[in-house]
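Listed next: structures, encoded as structure tokens.
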Structure 1
Amino acid sequence: MDQFDILIEQLGQLNERARQLEDVDYITASYKGFSNGGLTLAEVKDRIIDVRHRITTLERQLDDVFDDLS
């Protein structure tokens, strides 16, 4: 597997994690006060911010790799 494929796989995993945090954990924590994993709403929000930042970083890396391939 080359670097591009690895980054694509990581990006997919991070996007799925962001979806889980936003669609399940955030809603659950808003309603019950904590997520299924025991995170508070504030912790879920922090995790969403962290995952979104990591997604942005990976997208930049993918752009760099794609530019190198062109």
Structure 2
Amino acid sequence: MVASQKNQHRKYIRFIGAGFQIGAIIYVFFLMGEWLDGKYHSGKLYTNILTLVGVFLSIYIIVKEAIKLGKDE
């Protein structure tokens, strides 16, 4: 394999675990929302809000990584 191909593969290896990273962030925020809803008896308010925060945070992190990868090229 040519050195440039190896370098190209290394850049994209960062995104192999992106699905797990997105899932973990959303799940952690969901669990925090569930805990807050149980503590303050607020129905599903905190669960919904924190799950959306987790979704937006994970999208932000992935987009930031993609922009960084684009600048490295």
ask   = 1, 2: which one has Cα extents along the principal axes in Å, as calculated, at 59, 19, 10?
value = 2
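When helix-only ellipticity at 222 nm (-39500 (n - 2.57) for each DSSP H run of 4 or more, over all residues; to 500) is calculated, the result is -26000; to which of the structures 1, 2 does this value belong?
It traces back to 1.
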inquiry  = Comparing relative contact order in percent (Cα under 8 Å, 6 or more apart) across 1, 2, which structure shows the greatest value?
reply    = 1
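The numbers here are math on the coordinates, done by the rules we state, and not lab data. Computed from a predicted structure; not experimentally measured.
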